[in-house]
Structure P
Amino acid sequence: MPRRKKHAPATLEETRDWLKKAVHSAPRPLPAGFFPKILEQSVEEGFAREELLNVLDEWLNYGYCRLIDPITQDVEVTPEGEGFFY
């Protein structure tokens with residue numbers, strides 16, 4: 001059954017929660033190229049790309065992940081992120 005897209009814009013908190021759950025359910029360790037797919041899926045679900053990138057910025061600042069490709073926004077989870085996501 002296809003999931004419905006959000007009708008109202010998601011708040012930063014909703015975006016943060018959805019993205020965290022998506023990373024939590026992804027394969028471990030997070031395969032290269034997987035995070036950009038999560039971002040694409042998030043946009044398809046109705047989340048604003050700007051909010052998604054704000055959440056990613058927070059995670060980078062907290063040290064939960066490390067940017068491995070700045071063009072695609074691909075990341076790898078750090079040891080600090082292991083505790084946060086899993």
Structure Q
Amino acid sequence: DLVTFEGESVDSLKMAFAEAVEDYIAMCKEAGKEPQKSYRGSFNIRISPDLHKEAAVMAKKKGLSLNAFVEKAIFDEVNAPCAL
């Protein structure tokens with residue numbers, strides 16, 4: 001879903017944004033669906049310093065940035081067969 005809004009001033013942008021979000025939430029409720037959340041593609045994680053070091057060393061051994069290493073680990077986990 002895409003929510004758009006516009007305005008000619010900061011105040012009118014803020015008002016238009018709030019109205020657009022309220023309208024979207026009402027539309028979703030009426031349609032019986034959950035509003036979609038947007039994702040930026042970045043987030044912070046907190047891990048132990050030892051795990052951070054091990055991941056950085058392993059990434060370097062594999063010729064990857066730490067970011068690419070973590071992205072691959074998450075991708076592999078998300079796409080692994082699930083034994084529930």
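The table below lists the values:
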{"read-out": "Winner on FRET efficiency 1/(1 + (r/R0)^6) of positions 23 and 55 (r between Cβ atoms, R0 = 41 Å, to 0.05) once structures P, Q are ranked, highest first", "value": "P"}
{"read-out": "Winner on mean count of other Cβ atoms within 10 Å over residues 15-22 once structures P, Q are ranked, highest first", "value": "P"}
{"read-out": "Parent structure of the calculated result 32, given that relative contact order in percent (Cα under 8 Å, 6 or more apart) is the read-out and P, Q the choices", "value": "P"}
{"read-out": "For -19000 (helix-only ellipticity at 222 nm (-39500 (n - 2.57) for each DSSP H run of 4 or more, over all residues; to 500), calculated) the corresponding structure among P, Q", "value": "Q"}
{"read-out": "Of the structures P, Q, the one that 38 was derived from, the read-out being percent of Cα pairs over 18 Å apart", "value": "P"}
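Read-outs: derived from the displayed coordinates by stated rules, not from any lab. In this text, all values refer to a predicted model and were calculated from it rather than measured experimentally. Cβ atoms are built from the backbone, for glycine too; each structure is taken alone.
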